[in-house]
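Listed after this line are the structures, all set down as structure tokens.
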Structure P
Amino acid sequence: MKKWLFLMFTMVLFLHTPVYANTAVPPENRVAIVIDDFGNKMKGTKQILDLPIPLTVAVMPFLPTTQSDAQLAYEKGHDVIIHLPMEPIKGKRSWLGPGAITSDLSDQEVRKRVNEAIENVPHAVGVNNHMGSKITSDKRIMKVILEVCRERGMFYLDSKTTSKSVVKELATEIGVPYLENELFFDEVYSTQHIIKQANTLLNLVEEDPTVIAIGHVGPPGEMTAAVLKQYIPLLKLKAKPVKLSDLILEKQILE
């Protein structure tokens, strides 16, 4: 059965993978792959962390493997960021996990929870949002979160779970280094969809000097890891895989 599944996966990958003629040009563009939802013994954790490129690993705070996942990612040379749970416009609160930032909190409590999350995730250099479509469009709360990032010397990655996000505006105003996600690999849990998104990424990295894409451990984790492992050689022909901290450093140098 496993052999049959592998053959089917290889066939699907072949049928969906474009052929590139110009492979001799060294890549100048950059691509950063972020993987969310570490911290809770999620499927695909080992396979993702073992991928042969630098990654940015987003770890949720206050969960059973928060610290061990962050430590292992750090030891393997990946960036670690805090995958801060934030209230969405739609969705169950139970999906958020402990220490979530919700719209009913005072500024003081938001600040307290963000600082506690930072203390709970070792080696973290930045923050991004877990869910959070409601919070990332809330100027009051995002201002507090970004002020803490500035105080702690951290950058912020906007996962762009809403088109109404105020992160860019506030981060620019406050002076916090920020980046924005451009693509999700696995919002649909199927190998076919992840392959489609991986092909979209290959096109994006030809057009844009820097591209950020997000995948997940958990339900799609093993599928995402398998597709990325197959696509990494193709990706390296088009762009240099980097960590988010590399993009932040390059951005600061250019500014």
Structure Q
Amino acid sequence: MSLLEVDNLHVAYGKSQALFGVSVEVSRGELISLVGRNGVGKSTTMRGIMGLNVPNRGVVRWKGEDISGRDPHLNCRDGIGYIPEDRRIFSDLSVWENLDVARNYNATSTADSNIAKRWNEESVFTLFPELADLRNRKGGVLSGGQQQMLTIARSLMGNPELLLLDEPSEGLAPLVVSRMREGIEQLKEAGLSIVLAEQNLGFVLALSDRVYVLEKGQVKYSGSAEDLKNNIDIQKQYLTV
């Protein structure tokens, strides 16, 4: 059984249809990526999974249970972490306060997962040592890269089994992008399942097990990262500007 299964998902914003039958699945410990140009439906797929946009057709299954349109806080409590593209840190709170407010006191381990109860201040500061020295600094004065690290660390404090990570490299300097990639690699090595939405193809290919290419709200290609790396025609058709 897949950890997450998205089957024939249709999502609209009012009268404007954004997704037309998107289907993806994620196994435990797997990192899959949604790639494509701006506006193809990557973020909407994430929001549909999380319950921020209620699907008008299709099913989202979490550990075999239909959670389509379920309230986001229930999905979060059940082990799905979501990191939006715009980060949404609490700018008036310190780094430590941003982490503390997201702490999941109710996380419980399951028979087939050792992810729960793993993340605390010590472990997230080990993942992102830069944040340890900034623990008393307000979130609003952090750099873009530091804020991205903080928003990932804050989500980890909820002890998710699956992390939805939307455009983590956008707007960051190359050195910070490299540091971000290292952090995500460590999360993957720790056994966390990840759905990554990203435009940076090099970033995606370095991290992903499998890749879904979206265009106009539909999946146009799916395969291993290695297959996509070697498929120049798909890259030219759907991923070049």
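Every number in this text was worked out from the coordinates using simple rules, so none of it is lab data. These figures come from a predicted structure and were not determined experimentally. Cβ atoms are built from the backbone, for glycine too; each structure is taken alone.
Summary table below
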{"quantity": "Structure (P, Q) behind the derived value -9000 of helix-only ellipticity at 222 nm (-39500 (n - 2.57) for each DSSP H run of 4 or more, over all residues; to 500)", "calculated": "Q"}
{"quantity": "Ranking P, Q by mean count of other Cβ atoms within 10 Å over residues 35-42, the structure that comes out highest", "calculated": "P"}
